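These are the structures, in structure tokens.
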Structure 1
Amino acid sequence: MIIIPAVDIKDGRCVRLLQGRKDAETVFSDDPAAMAERWASEGAEIIHVIDLDGAFEKSPRNARAIDDILNRIDIPIQVGGGIRDAETIDGYLSAGVQRVIIGTEAIKRPELVKTACIRHPGQIAVAIDARDGKVAIDGWTQTTQVRALDLARQFEDSGIAAIIFTDIHRDGTHSGPNIAATRKIAEALSIPVIASGGVSDLADIQRLIPLAAAGVVGIITGRALYDGTLDLKQAIAAARSANRAP
């Protein structure tokens, strides 16, 4: 189990959105790379980077900011947002991104995911963002009738590195993670799951850590770090302590 800080980029700045809404934005820094440097200096093993403009506009929009992050930190990053084709996947991985996250196209074109996994083993993750159990796409602006678990099961034998599962209603709200839904999806899959959405403090991290037994391998946290309600070093220490436990 690892703790993964999030750096969400909109208009070249580091922001957090409430439940993914463009009109509910809080700017935390004009320098996303500086935020990534901070989390790396505090012990993060990987940074979760999302191009929010890319997610809304359906193609990458913050390549310069992402390149800056790659140039200024020594730990891996995983990138999502607006990834719709093989060229974008290849470009990010060639630039030094460790893992590419495919969201909307996982439901629209699952063959893109499966082909990418063959071309780039261990470097493709699928983001499944759920609203009331149903998958949301296109920057969370549309909710489909596809159940999150049904979509995840389509990729059981594809070789994806992880499913990143987000409960949209919890994201950026400090309301606590959806433990039950995260456990359910992890227990139903052989694919590793990364939990996202709703983490507010160390107690939430401690509530998620036992899900490692069900297949949850990481916890993404964003707003809690930026608001100061969660200390990254403490969260990492808690996860590492649990990892060492017999």
Structure 2
Amino acid sequence: MKKLMFLVGLFFSFILIMPVTSYAIGFEVAIGGWSQSPQGDFSYKAVTGDDSIDLEKDLNYDDYIGFTGRLKVDMPLILPNIYLMTASSQFDGEGSKAVNFNFGDISFTEDVEFDSEVTLSNYDIALYYGVPFVSAASLGMFNVDAGINVRIYDFQAKISQETLNNEASTSLSFPVPMLFLAAQVKPIDMFAVEAEARVISYDNNQISSLIGRLKVKVFGPLFAAGGYRYDRIKLDTEDVEADITLSGLFVEAGFAF
């Protein structure tokens, strides 16, 4: 539902900018898929180290291909540019642990298989400006952007041992302010190399999202792109502790004016 609402927001954002497209520098829309390899661990109301659950060893999660979508709007005059982006991450499987462990207020029994589901989707809203004179000095071949980004995480986790009638779950959504930096190298009109970074570190929380993208113009405004994305989420909030990385290749297609 939240992903649907975000995509609806993308649509209406596009509609709202239509009256000023004659004044705007341009806009870019893309959708695609991201192959995510999950690593790391998390816990909910942990008491001992045994309560930490490993995504690979305990949950047996495989790679997941999640939906990605983004919309960039180059605004006119002194207005900040807008960058909206979303990515879905949903994993499920059967696993077990060699020791008893707690998840929430429920104690789960060692060596008894359990089912699990984990969602860690995110939604980004960035406002940014191009660094002055960089593009002009490089004759349009190099550009650097800087600004602020707010990422909204949608985290849900559920574990159940049906044979023992044990089940526990948790869910939370929370915004994270981040620094946004991006660079683009475009030696010719048909080809571009892009890099994006969204980062923040505070208290015991460290969140970083790094994207490298190779973009090729196919025909007219249409383009195809591919690259690599690395996300690390280290957080300690609302009884949830997590240190998770999601990384892998992605592909996308879109159009830009």
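Could you figure out which one of 1, 2 the value -10000 for helix-only ellipticity at 222 nm (-39500 (n - 2.57) for each DSSP H run of 4 or more, over all residues; to 500) was computed from? Walk me through the intermediate numbers first.
Values: 1: -10000; 2: -2500.
The read-out was computed on structure 1.
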For 7, 28, 31, 18, 11, 5, 1 (P(r) over Cα pairs in 10 Å bins from 0, in percent, calculated) the corresponding structure among 1, 2: 2
Label whose coordinates, when distance in nm of label points 7 Å out along Cα→Cβ at positions 78 and 190 is calculated, return 4.2 (choices 1, 2): 2
Structure responsible for 63, with percent of Cα pairs over 17 Å apart, for residues 126-197 alone calculated and labels 1, 2 on offer: 2
Parent structure of the calculated result 4.0, given that distance in nm of label points 7 Å out along Cα→Cβ at positions 30 and 206 is the read-out and 1, 2 the choices: 1
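Of the structures 1, 2, report the one carrying the highest value of FRET efficiency 1/(1 + (r/R0)^6) of positions 166 and 230 (r between Cβ atoms, R0 = 25 Å, to 0.05). It would help to have the intermediate numbers written out before the result.
Working: 1: 0.90; 2: 0.10.
Answer by largest value of FRET efficiency 1/(1 + (r/R0)^6) of positions 166 and 230 (r between Cβ atoms, R0 = 25 Å, to 0.05): 1.
Bear in mind that the values in this text are calculations on the coordinates, not laboratory data. Fair warning: this is a prediction, and the values are worked out from it, not measured in the lab. Cβ atoms are built from the backbone, for glycine too; each structure is taken alone.
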